[in-house]
Each structure stands twice: as C-alpha cells, then as structure tokens.
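Q: Input: structures, listed below.
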Structure P
Amino acid sequence: MPTLRLTVDGVARKVEIDSRTSLLDALRERLEVTAPKKGCDHGQCGSCTVLLDGRRSLSCLALAVAHEGADVVTASGLGSMDEPHPVQQAFLDHDGYQCGYCTPGQVCSVVGMLEEAAQGHPSHVTSDLDPEALIDLSNDEIRERMSGNLCRCGAYAGILDAVRQVHAEAGNGTGGAR
C-alpha cells in the first residue's frame, strides 16, 4: 500500500492507503479528521468540501494518492473555539446552520469562494467580466458560487447573510443585497 504524506490543518501526517481511497475516506477513516462529512459521496452535496492547496475541493471526488504532499485545510483547521475564523463567526452570528451537518463544507466553500472572487474569477452570473473590476457579491452571485453546497435544513438565508458580513468586513464591498 502506498504511503501518503499530507499536511492536514497545519500538521504533517503520514498514512498508508489503498490507491483507490478518496481523500475524504483517507481523512475520515484513516486520519480520524471528521470535519469533512460524507454526504452523497458523488460530489453533488458539498458536505465534504475542504481547501486543498488553498482551493476549495470536493474531497469525495479526489483520489488521495493524487495529492501527495498537499496542504489540506478543513473547517477544524480554520479557527479555534476561542478564536473562530471570520467565516465561522459569521455563521454563528447569522444562524447559518441548523443541524450543522453541512456546515464544515459550507464554511470551507465560503472561504474558497471569497478568495476566488477576490482574485477576480467570474461566475456564471457575473455581469462585469472586466478582470480589473471588483466583483460585486450580490445575492445572486453568492447563490451561484455556493450552488454546489446543499443544506438539507434550508439555512440558506443565514448562510447568505454570513457571506455578506465577511465580504463587507474584508473591505470588499458593502455586502448588501441586490
């Protein structure tokens, strides 16, 4: 069995895995990192979203062996109970969760999505494709960018408010509804 080396939430880890093991299964079953959740296991719900080398990624679709040496950040690695990440705090402030099952994936997706928007990556609904223009994260823009993360409880209004709060606090616009 191949040995996989990863940095997970800032800690260097090494684990033997079968070459067919998904990154999600390596994290959850072999490394006991349970923040990413196994929802659909087909890349359709987003509950397994992590930051893989700084970009949001569906860990259920990633073969672990393809990411030797990668840096994996889960929602647990973003902040702590004493000092939550701004996105985690915004989820708390705006009740962006109910049962909490999807929350770790949602949080990682928001962190990645905000970085993508800050870098000027357009979405399907981005109206101004000028690479120098600041992307306005309207409600439609946020919904489109987060469409791969499902919440079975329907906490979308709180999630939307949380994203707008973090975006505004980062100085990237008013975060207002449109």
Structure Q
Amino acid sequence: MIENIFFDISKLRKCGDNVVIGKTVRIRYPELVEIGDNVIIDDFTYISTKLIIEDNIHISAGCKIIGGRNSLVKFSSFSTLAPNVVLAAGSDDYISGIASPMVPIEYKGNIELGEITIGRHSIIGANSTVLPNVSFGEGACLGAQSLAKEDLVPWGLYAGIPAQKIKMRDKETILALEQKYLKENRYV
C-alpha cells in the first residue's frame, strides 16, 4: 500500500481566515492540524505531528515539524519560524533500538515523544533545531543555526549549540507594537 501524503485543506481539523499554505507543503496527518487566522506556511514545509497554530504566524520555507501522531507542536500568536527550522517533537532511541519508522514499536527502544511549545512573539532563526519537550517562554528567541534542548525563558535571546542565553529582548516595546497593530487592524 502506498500512502499519499498530499492533503486536502478541507481535511484540516480547523482552518481560520486569511490562511496561505504553499503548494508544496506536505501534511501527513491533516486531521491533527488546527490553524488560526492570518497564517502563512511557505513551500517545502513538511508536517508530521499534531499541530496547533494560533493567529498571526509565519512558517518560512523548508521547515520540518515532526514527531508523529502522539507528539504535539503548539505555536502561540505572533511567533515565527525562519527558513529550514526543524522542530522534532519525537526522537528515536539511538542506543538500544532500531531507529526507523518502518519497524513496529517493540523494536524501537525508548522513543521520546513529547511537546514543543513556541510562546507568543517567539522567533526561531534559520537552520535551527528544537528537540522534544522544549518550551519557549513568551518572547523567547533562538538565533540562526542553534540547538534548543532545554526550555528558553521569557524574552530571552539564545544562540549556539547548545543554545545559551545571550541577552534579553525589549518586552515593553514589542507588546506596545502588538497592541497598536491589533487596534489598527480591528482585531481588538
């Protein structure tokens, strides 16, 4: 049997208004995907996990949001992925199991399945990777080509492999701009 991973937008669990999904986006389990309003998912993005996307989100080209049916990735409003980000909400056991989706679960060893939560106003830089069970506090950002394997505190700016906090963001200015945007665009 060959599984067709193309999807029909009507099969999404939820799809809001003003949503743009690139022609080459692939969603393996569309029935597990909820998309809010004002969302863009650019071409060459692959999604194979339960996914909740709130409003005003941009997922750039070439991103991979993976983990399988029993993992979850959640984006809070105003968060962004730069190109080629990998969010891995599930991970195989490289030590004591067969690391392949083609074998039954009893051969896989200790699989880590979990959640990745991207907080409001969080940004993940190009070519970065986020491992299972990592949460981004509100406003937390990860610089390009970084690895997040632990939680990021609110409004912290992180970079490196593994990621380390390098400075804090300007919370008050960003939240004031959000309120101005929402008021001017009739979302309040």
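Q: If distance in nm of label points 7 Å out along Cα→Cβ at positions 126 and 158 is calculated from each of P, Q, which structure is the one that comes out at 2.2?
A: Answer by label: Q.
Q: Could you tell me which structure in P, Q was used to calculate relative contact order in percent (Cα under 8 Å, 6 or more apart) as 21?
A: P
Q: Additional query: Can you say which of P, Q returns -2500 when helix-only ellipticity at 222 nm (-39500 (n - 2.57) for each DSSP H run of 4 or more, over all residues; to 500) is computed?
A: The read-out comes from structure Q.
Q: Identify the structure, out of P, Q, from whose coordinates Cα Rg over 2.2 N^0.38 Å, for residues 30-133 alone was calculated to give 1.09.
A: So the calculation was done on Q.
Q: I have -0.46, -0.83 for log10 I(q)/I(0) by the Debye sum over Cα atoms at q = 0.16, 0.21 Å⁻¹, for residues 14-85 alone, calculated from one of the structures P, Q. Which structure is it?
A: Only structure Q yields this read-out.
Q: State the single structure among P, Q that was used to calculate distance in nm of label points 7 Å out along Cα→Cβ at positions 22 and 150, giving 3.4.
A: Matching structure: Q.
Since every read-out is calculated from the coordinates, none of them should be taken as a lab result. In this text, all values refer to a predicted model and were calculated from it rather than measured experimentally. Cβ atoms are built from the backbone, for glycine too; each structure is taken alone.
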